[in-house]
1. Taking log10 I(q)/I(0) by the Debye sum over Cα atoms at q = 0.11, 0.15 Å⁻¹ from the coordinates of each of I, II, which one would give -0.71, -1.11?
2. Kindly point out which one of I, II the value -13500 was derived from, the read-out being helix-only ellipticity at 222 nm (-39500 (n - 2.57) for each DSSP H run of 4 or more, over all residues; to 500).
3. Comparing distance in nm of label points 7 Å out along Cα→Cβ at positions 146 and 226 across I, II, which is largest?
4. For relative contact order in percent (Cα under 8 Å, 6 or more apart), the calculated result is 20, so let me know which of I, II that is.
5. Matching task: 2.1 is the computed value of distance in nm of label points 7 Å out along Cα→Cβ at positions 50 and 106. Pick the structure from I, II.
6. Which of the displayed structures (I, II) returns the greatest value of mean count of other Cβ atoms within 10 Å over residues 58-65 on calculation?
Structure I
Amino acid sequence: MTPASLRFLLLQVRNADDPMRAQEVLCFARALRADAGQFRTLDLLATAPTPTDLDRADMVLLGGSGHYSAAGQGVWLDRTLDALRLIHQRAKPTFASCWGFQAFARAMGGRVVHDPSRAELGTLPLQATQEATSDPLFAPLAPRFWGQMGHEDCVDRLPPGAVRLAFSEKVENQAYRFEGLPIYCTQFHPELNRDDLIARATNYPEYIERISGTSVEQFAAACRDTPETEALLRRFVTEFLDVRAYR
């Protein structure tokens with residue numbers, strides 16, 4: 001298998017008029033060194049992936065959400081949580097960031113809370129856990145590394161079977177994997193670089209003032225690229241899909 005032959009299914013939670021729907025595809029494509037044409041998107045607000053959808057993809061991806069909370073309620077969210085349980089049951093290779101991180105935790109028995117006091121936005125430092133030192137994706141990272149952040153919800157209890165891989169000063173759970181399964185979840189965004197994060201944050205400018213308490217210009221000046229965390233996605237493909245071209 002080669003990078004160009006991979007088929008990705010990106011599950012999205014964004015309004016139809018949100019320009020970040022298209023940006024999200026491009027961000028994952030760049031981080032995975034793939035072409036946007038290799039991605040199929042599915043709107044979780046309207047539907048859920050079927051077993052056939054999962055079978056047609058080599059890898060499932062979940063990212064952030066513009067205006068929706070994984071701690072909320074709704075028919076669409078109940079349907080989505082059921083779909084994530086199906087992905088877990090089928091051991092489908094999956095990488096979930098931000099909203100996906102939170103939703104997967106909730107689906108499998110963890111707890112997600114809305115807590116603005118622990119909100120994070122920007123390029124922020126993270127700390128690897130002891131378990132991360134023997135993990136095939138996280139072991140190459142330095143004990144202290146940087147990631148792109150943007151959230152007000154957080155996972156304050158991991159689900160059973162989750163192995164914690166990272167934390168930050170404010171948030172105890174920043175990354176986990178499911179024991180024995182090719183499913184990884186990060187609160188931070190490995191698919192984003194500095195420019196992506198700035199574009200994402202300025203599309204929702206209310207978050208910059210509310211969370212960081214700075215202007216857009218000050219926020220942008222404090223952001224930086226994080227190639228170390230972008231590499232997590234390519235290592236996932238190498239480890240679980242045997243795509244050797246990344247090595």
Structure II
Amino acid sequence: MTEAETFIAAIIAQPDDDTVRLVYADWLAENGQPDRGEFVRAEIELAQSLLNEEIDERRRRVLLDRRAALLKRHKAVWLAPFLPFAKESSFERGFVHAVEVPALDFLQRGEKWFTLTPLTRVKITELHTWVPTEGRVSCGPELFASPLLSRVTSLDLSGLELTAGDLEPLAAHPDLSRLRELVLTYNGLRSDGATLLAGMPQLAHLESLDLRSNGITDPGARAVALGAHFGTMKELRISKNSIRNRTWALLEERFGPALVG
């Protein structure tokens with residue numbers, strides 16, 4: 001393993017630690033990649049500025065302008081391993097953190113991506129693929145059983161026509177302990193799907209769940225309200241479903257201000 005690969009591996013292993021990123025930025029500057037190092041430092045400072053209300057807005061504008069200039073010059077190279085599934089907004093603290101990708105491409109390329117960058121957020125844009133001898137085939141069973149999901153903190157599955165049956169392999173997944181955000185809007189989970197999710201111990205660390213527009217009725221909403229594994233929930237969205245006031249009150253009692261819509 002090269003010295004650069006050792007740094008990348010350490011960053012991937014500690015995605016929340018900015019210290020190793022800053023050390024890597026210094027190494028880049030000392031090893032012929034000053035722009036890459038400056039980009040990492042600028043993005044980290046920008047991210048930290050969001051937590052500091054006293055930040056000098058002039059300094060922030062300088063950082064934003066410099067970030068834009070560096071991306072204009074280098075984005076084709078820096079994004080190359082992830083194209084066409086990543087874009088400028090995919091960068092976070094100097095590295096590609098997010099991709100929007102069909103399930104088949106994620107299954108085929110994800111393992112490599114996880115060795116190149118601290119990838120944490122995945123949006124699946126298409127669940128099906130075309131097989132000449134079979135026609136339109138779902139990649140759902142393979143995706144939802146994939147060990148790649150054990151590395152993801154945010155999984156967006158919105159608008160994929162998912163049913164409760166489609167999620168059964170996910171309910172059997174051995175490790176979703178890093179998952180903090182799950183987006184399932186505009187699917188067809190209905191109450192059976194909501195009940196399935198409510199019974200998943202793998203979601204014990206989930207902080208944000210979006211179930212809007214899924215045809216969920218009172219039985220599914222009650223299952224969510226009584227779910228034993230949602231103790232860390234900070235944000236639940238379950239509106240645009242046929243939930244009566246009495247059941248909504250049960251959700252409010254359970255989740256309080258975490259019930260946001």
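Every number here is computed from the coordinates shown, using simple stated rules; none is lab data. Just so we're clear, the structure is a prediction, and the values are computed from it rather than from any experiment. Cβ atoms are built from the backbone, for glycine too; each structure is taken alone.
1. II
2. Only one of I, II returns -13500 for helix-only ellipticity at 222 nm (-39500 (n - 2.57) for each DSSP H run of 4 or more, over all residues; to 500), namely II.
3. With respect to distance in nm of label points 7 Å out along Cα→Cβ at positions 146 and 226, the highest-scoring structure among I, II is II.
4. Going label by label, the one that fits is I.
5. It was calculated from structure II.
6. I
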